[in-house]
Structure 1
Amino acid sequence: MEKQLHKLRSVAWMIGVSTLILFTASSLRHALFQSTALDLAVFDQWVYLASQGLPPISSFFGFHLIGDHAAFILYAIALLYKIHPDVHWLFAIQAIALAVGVLPIYALSVQAGLSVAYAQAVCLSYLLYPALFNINFFTDFRPEAIAVPALLWAMWAGIGGRTWQLILAVVFVLICKDILSLTIVALGIWLLLVPRRRWYGLGCIFTGVIWYLTTISYLVPMLRGGQAGGVVFFGSLGDTPTQILWNIITNPGLILGKFFFPETIFYYFLLILPVIIGLHWRKTITIVPALPMLLLNILSDYWAQRDLIHHYSLAIFPFIIVWLVYSIKQYQQEQKRYWLKPRYLIIWSMIAFLALAKYEFFITRYLTSLPNLNSLHTAVSLVTTTEGVLTTAKIAPHLSQRQIIKLIDSSTLESFQDSNLNFKYILLDLFNLEQKSEFYPSLVQKIQNSASFKLTYQKDKVYLFIKQ
């Protein structure tokens, strides 16, 4: 009993320390005004409005919370905003979810027959996987990050014949993002092929297909004016999910070349590099559940879907860690790679982390706001009501808990003279923007000449105007 508690204590320490690191990284980026509107501010606004009983319709995009990939999980998060509305809930939830992935990784390792030392080493390989650290802070917050431990939990439950736990895990995954229905279908195929859990496999395939048809084919387009989410990244293949799928089936030559582009091959390499010393080709089938998201990333016209920085690899890298688990067991059965000790797995993971994790962003990118950071925080504190705000992308996540908040663009200069503009506040930071466009100084001049708005705060090229 004491030995079992010691094992669990080590896993608990891993979860606690990694949660703290991930949460601190996200919070620091936000405090430095480096989080962005079209990621963090959008989710913060949706969750805030839902928590207040207001229609959760984004003023950035103009559609309902569920229209963003049917992320029903956001309603559960809204319960925390009822306690106290604060964007740091999102950082904490994401950090905890990614760190808690250690538990099913440890369980899968023990289930596969690995020793405690190897199981702990694999857990550290998961936590040191560069994409986990990068995605956590770089994309601010994504609901599908919450699905990571649930995907691993579903795999563990399916192998072990734990019916109700599998059902709960699958439901949890599906309410995080609509496209994860394809991952559940692929998990079902894997359950049929490998552990040969026939009914579990068929159940996952059926559930995934039904959820895909319900959300991607009907619910999300209905709430987004007829367009499914994400199709804009696949313009070269079609304008709708059905059209994209039809073109892939009827014209395979259209996509085959994409599998062998140099950048795609480099993407494959990046995905396996952090654990490459422990992978066995005979266990490649373990990554079948990751194939739908991998395929989408390869086919996408958007380059950011093929790196370890953006969130698009969230449903891929956990299965690469599972591949590592079964590879180690395979080597042990074959009595090969005797040198592959737990400490070498950890050392290699640390080397990969130092090489590929983007911790240097906090020095090379995120210090640009330091010269006027105090002024930015002061200006934000002077926005004392929840009335409409017009501002820039990096300020928006600090003011997104309101029904109306929009980003300034070139059309603002032309429409500004309209006295019916539905904004109480206009907040600008010219220090970080004036070198990029002549539009902003012109806008400031125009607002200053207006009788509708009064300059309330100005310091270090930060301007706050309040409507009279």
Structure 2
Amino acid sequence: MNATRNDGDIELLFNRLLRSAAILVVDDEPGMRNFLKRAFEDRCALLEVAGSAEEAEALRLRYHFDLLLVDIRLPGLSGLDWMEKLRERGVRTHVIYMTAYADLDMAVSALRNGADDFIMKPFRTEQIFMSMRRTLMRRQILRENSLLRLQVEQMREDDGLVGESEAMLAMSTLIQRVAATRSTVLVQGENGVGKAQVARVLHRLSRRGGPFIAFNCGTVDPEQIDSELFGYVKGAFEGANQTRDGMIAHADKGTLFLDEVARLPESVQTKLLGVLERGVLRPLGSAREFPVDVRFVAATTSDLEQLGASGMFRSDLLYRLNSLHLQVPPLRDRGRDIELLVQHFMEQLSSELRLAPVQLLHADWERLHAYHWPGNVRELRNVVERTLLLGELPLESLGKGEVVAPVLEPGYPLDWSMEQVERAHIEAVLESLGNNKSAAARQLGVSRKTLERKQALWSSSGGNE
């Protein structure tokens, strides 16, 4: 806990923690259940009551609870025995025990059982309130301490495949199976699903001694991709004043991740095929070839088979790249993974921003699950960052959860990819200039050749799908 917090700050923090807390009361006395329900139902996010450990377990399997108020003596399975079973299964929910028959041995057993507090019946509202306050604040301290540990331990890189959905588990199993091989991998999926993260995991699990190098084919001018990938020797072209290694040479003994591989010019596709087939590299302007040992992972949002059929992408290169195909599922199809990713990003970004995690309300979780996530995991990370900065979930960023995104006038559907927005903008500029490609290229800040290449690519891949 931050030592500079004053009493007012602590009270505000506790009230916020209580408002976001889900609490389960377990007591066989109807009067006690009603008393606690009346006292706290309007002050927390969720309050449920149960008259036995069996009823409580059924509720616990249905809801996530932050705090349990448990009577030690219950009909059937006792409160202590129930909690012991939970501890054996790895459940670490915070608990306050209540009893009217306490002795020293029972108190010791409760504390050994992981109790956060122990309160004697009968008690006043103020007493249980203070006990809950101590427990929830202790829970917050543990969360903040975990952030401090992240700062002194090796931080979790944003290259883990976070998720327990069936699709993610199947993909993770396949990655582990093929990671140690030299086979090339083609990763496909919507924008923002985490294709780069998949490539990094493949490299990390491969145990290759060289580095992981990422190269985005869509952000480099086509005229420069050849020299950027393959390197060049001094004098290879005007301005080549010294020999320079390319990305392939840098990735020797490691992994080269080619993002947006569909953007590669045809001449570069031919040279890349030679590297894949023969394992040798010839820098631009060189008469010599050099052996290289590189594992290639490619990614794209485009349909390479369709591009290959139309002649826009070499079919033989596609076969080489597609030794193994990995389809990364969109976030909207990953169910509870949203909660795991929020927790992952909350911990990671809290440390980076030096802000305590924000407690989300049940309504917040419902909104997160209802949203369509056109930007997938990348968009979720951005929402978590804004949540930390604002201190609450930015609801205006999540719309109303419709599957079909609204259109902003003037503007584009919110679930369009950057490629679709780029195409619409370029076509609008061309139309405004009477289809004068040279003038449009100057206004857009690209070469005419780049503009024509994009148009050819769009013609082969159809409309904004």
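Comparing structures 1, 2 by relative contact order in percent (Cα under 8 Å, 6 or more apart), which one has the largest value?
Details: 1: 18; 2: 13.
Largest one: structure 1.
Using FRET efficiency 1/(1 + (r/R0)^6) of positions 125 and 197 (r between Cβ atoms, R0 = 30 Å, to 0.05) as the calculated read-out, with 0.05 as its value, let me know the right label among 1, 2. Display every interim value, and only then the final one.
Values: 1: 0.70; 2: 0.05.
Among 1, 2, the structure yielding 0.05 for FRET efficiency 1/(1 + (r/R0)^6) of positions 125 and 197 (r between Cβ atoms, R0 = 30 Å, to 0.05) is 2.
Can you say which of 1, 2 returns 22, 53, 22, 3, 0 when P(r) over Cα pairs in 20 Å bins from 0, in percent is computed?
Numbers: 1: 22, 53, 22, 3, 0; 2: 19, 41, 26, 12, 1.
Derived from the structure labelled 1.
The numbers here are math on the coordinates, done by the rules we state, and not lab data. What you see is a predicted model, and the numbers here were worked out from it, not measured in a lab. Cβ atoms are built from the backbone, for glycine too; each structure is taken alone.
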